[in-house]
Structure formats: structure tokens, C-alpha cells
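No value in this document is a laboratory result; all are computed from the given coordinates. Please read all numbers here as calculations on a predicted model, not as lab measurements. Cβ atoms are built from the backbone, for glycine too; each structure is taken alone.
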Structure P
Amino acid sequence: MIVEQTMSGEIMPTPGCGVYGLRVHGLDEASELPPAEGAALGWPAVRVRQVDVLPPPPVPLDGRRGTRILADGRTLAVDRLRGIATFYGPPLAADVLAHPYLAPVATTVNRWAGREAFHSGAFVLAGRAWALLGPRTAGKSSLLAALAARGVSILTDDILVVDGGDAFAGPRCVDLRRPVPGVALPTRPVRAGDLLRVWLPPIAPHVPLGGWLFLRWGDEVSLARLPGATVLARLASRRSFGQLPSDPGALLSLAALPAWELTRPHDWAALDDTHRLVVDAVAATSAVGATR
């Protein structure tokens, strides 16, 4: 077996799984996580483990380590030097660790690596990734599932990691709170049957980032182009772990990408119009970029 050694002398098997721009060890059982191959072998590595003991005292996140109290009461401790992320509490199944519990690990490690991370989904059109951002109830996952049913490739469900001009793929699944009418995709119940998991086909480990769509609810389907200053302010406020430093130049470059506010009603019948509008906008933007 090929092995690698971390800064602290920790031994990890390789290649592990390749997801969110990381090589993840300890979750080989999770079919949602593809094996690390090719360029992914050079990504930062982290080993995920679980221990059912009392957690350590809270430590504020800095450049070396930190702990987080998760919504279910578990504690997540991430040690940068050792390359280990530890969940304290009753054991979780591998598929639940892969999604959604891997997300806070990925945001922490990637921010330490100088990358940006956002609470965002993303799909791929015209060879580029297009991010969907919005609050928890903005319908990101349902829109992604609807796009997947229409043949659109989905890059990530809930966390978007960006490095320079590249966006990294997430686990190969989308979790829904309820079925999306008209979406004929195979699903299975997860998280004690509270959610439905849609399986996603394999995708490239990273894709050039094309732009941003900020979701909001309204009376009709519409797209409004956003100026760069507005995009910069929104991205700066929505990046993960704002207390960690970011490269101002990198944020400016991200804000310079095409961005829209996508408005649609709380009506499943509007999905076809939403799909057409998004596809047309991306196609028009790609055509303009190709002529420059």
C-alpha cells in the first residue's frame, strides 16, 4: 500500500477520496465520494475520524486548529498540523459523514489553504461552473435537482470551494427535504428518513468558475444582472470563516465574474421557465466571452 506522512508524522493511506479540493481519508466506504485521481493527488489531505467520548474544551478557530459545535450538538475539532478532523459524539454512518458532515471539515481546511468557500451549490453549463447562492430556504437543492433532471451536470450541492478560477466538485449527491414534482431521478431516504438523496453521476474534479446566481423568491421568473460592487459585497459577507484572511485580489477577481439575481416564485410549475432563462443567460454570456 502507498502511504504518505503528514507534518506531525501521521501516516495516511493514499490516494483516499477526492472531494471539495481535498484528499479525504477515513471515508472510503462512502460511495458518494469519488477516489482521488490525477491532479487530486496534490490536494491538501485530511483524515476524518469519530470518537464517542467527551469533546475537548472549545478552541477558537485560528490558523492552526479550532473546534465547532454543530447543530446536532456534536463537536468537530480540526487540527491543521496533524491533518485530522475529529467528530465527538455517537457514530454517524459513512454516507451521512460524506454529506453533510464533511462540509464543515472542507470549509475549514480549504480556508486554511488560502481558498475561498461559500454556502452554495453549483451546476455546469458551457464548460463552466455557475454558483447558486442564497439563504437556507432559498431552494438551492431543489433547483439543482430540477436541473439534474433536465440533463444539467451538478458540481456541488451545499458547499462551493474556489481556488483561483477553479471550482471543486462536491459529493455526488443532492439532498432534498421533499420530492420535486416532475423530477424523475432515483432517490433513497437518508438522515433517518428525513431527506431524500438524489445520486449524481461522476464529474471532473474541478471546473473553471463562470459566475454567480443569487437566489430570491418573487412573483415571477426573472434575471437581473448585478454590478461588480454588489457582487463583491455579497461574496465578502458570505465566505466561510470571515475571521480568516482572504486575498483581496482573489475576491475582486471572483466579483468580476458575471452575476445575476435570479428571482422565481414558490411554484414548481416555474421550473421550466427558470431552466430556460438560466440556460439562455449562460449561453449569451459564453458567446460574448468567446468573441473577446
Structure Q
Amino acid sequence: MLQILLEEEENIERIGKQVFFMLYILGMATFLSVRFFRFLEMAYVEYIDKKLFYTHLNVGLKKLQPHQQVILKRKFRFYQYLTPKQQSFFEHRVARFLREKEFVGKGLEVTDEMQVLVAATAVKMMFGLRDYRLQIIQTIFIYPEAYYSRLNDAYHKGEFNPQKNLLVFSWEDFKDGYQIDDDNINLAIHEIVHAIHFNFLSRRGKSASAGIFLNSHAELVSYLNNHPKVLEEMQSSGYFRAYGFTNDFELLAVIMENFIETPEMFKREFPHIYGLVKQMLNFHFKGY
């Protein structure tokens, strides 16, 4: 009897080792496959074409609450133009953003509408890219109106602070950006573009999405440096805000505002720059 028990114990131990070995091999194969996929995709983006192998996965999609869906359907035009399948991907990303970021009201109560619209703006700007979670943003402050900043003793409408992983908005000015949707002034887009830019700078070499964004931006900067007449035309056209010509970061944010709000005019007036921005965001949606 004892001998039988010992043999059964040895069999169980042997089977356990075999199972562990098989799981180890499977885990290593999966790990190496993922690493190889990332390497292959990064190489493709860097040397062949600035396109992702895929953008969305149709598994494990999160749902918004019904009242949050209503906010998107009534208040967010970009969402309204998406196909039902694209809307499900959009909702998933908004839900992830809302779960991962902390919203803090400064002199007001942060409502569901505020949270959903801020999240939707961030998701919109990265909807063509797979790496969308904006890890560089942890907290979002919302003030009722322009607020005083001790950093430079001035009133601000909004800002992005990469050192504190902080995004800040005046809600009054956030709303103004959407009430007039063709004046090429949108506070939310402007500040979120800064956050996307810094976020991807920290993920260079780790993300194919970052590669597409940063390499396309480098193309844009190079093009403008090599075509000073185009830059002069941009400055004299009155189409782009003068503030955008302060530095490359501000120019990119202003260009993105124009791209989102008046794409047809942008494409007509500056087609090459429009194409680079579209490539940068992998933006292939209705109206663009």
C-alpha cells in the first residue's frame, strides 16, 4: 500500500513538472512572439511605412453608463460621425480614460459631462493610434474660469504640466472651444496635443504609435525648415494663430487645432502639411 502511494506521489510530481515545463515554454513563446511582433512593427514603421499593423482589438471592450453614452451622442460631434463599430471602440477608450485619471474640481463640482467631454477629446486626438492611454497625465484640474498661476504670476485658461503629470482647464474656455467649432481655437485640443507630444517623447522606441507621431512631426519640422517660403505663407495667411510660431511645440498644437476644426480649408490651403498631420495621427475618419 505504501509503495502504491509513493508511486502515485511520484507520478503526480512528474506530471506537475511536465505541466510547469509546458506552461513555461508557452509563456516564453508568447513573450518572444510579442517582442518579435513589436520589433517587426517598429521596423516597419521606421523604414517602410508609417502604419500600424492594427489599431483596435475587438475583445474585452468596456461600456459606458447609459447617461455617459447620451453625453457623447448629444454633445460630441466626432463620435456621432463614427460607425457603430468605431463607436464601441471609442466608448471603450473613454471608459479606460475615466477609470485611470483623477478629476479634481477647483471651485466647482466636476460633473459627468465635464469628465466625459475631456476624456472624449483626448480619445479623439489619439483614435487613429493604438497607444492611447496618455500615461503622462494622472490628474486633471478643472477651474470655473481663467485661474491665477503663481508660476508666472499670470492668469491661465489651461496648461499641461509634465513634471506634475497634470492637465488643467478653465471650464468656461473649454466650452468656448466647442461652441464655435470652426474658429481654429480649441483649448482642450491645444493642451492635450502638448500632453500627447510629451507622452510619446517618453515612449520613443517603445511604441509604434510614438514612432509614427514623432517621425511624422520630424518630417513636418524638416519640411518647414527646408521650405521657408511655406512657413512665411503660413505666418502671413492669417489662417494660423500667431502664437503658434513661438516654438515647434506651440506650432504643432496650433496646427492640430486647425486640422481638427477646419480640415477642408487646411487641405485646400496647405495640402502637404495637412497630409503630414493626418499621417501623424493616422486619422482616417469621416470629414478628414
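Comparison across structures P, Q (criterion: FRET efficiency 1/(1 + (r/R0)^6) of positions 203 and 251 (r between Cβ atoms, R0 = 25 Å, to 0.05)) gives the highest value for Q. Computing FRET efficiency 1/(1 + (r/R0)^6) of positions 83 and 163 (r between Cβ atoms, R0 = 41 Å, to 0.05) across structures P, Q gives 1.00 for structure P. One of P, Q was used to compute FRET efficiency 1/(1 + (r/R0)^6) of positions 227 and 267 (r between Cβ atoms, R0 = 35 Å, to 0.05), and the answer was 0.75. Which one was it? Going through each structure in turn, the value belongs to P.
When helix-only ellipticity at 222 nm (-39500 (n - 2.57) for each DSSP H run of 4 or more, over all residues; to 500) is calculated, the result is -6500; to which of the structures P, Q does this value belong? It was calculated from structure P. Structures P, Q were shown, and mean count of other Cβ atoms within 10 Å over residues 67-74 at 12.8 was computed from P. When Cα extents along the principal axes in Å is computed for each of P, Q, the one that comes out at 53, 43, 36 is P.
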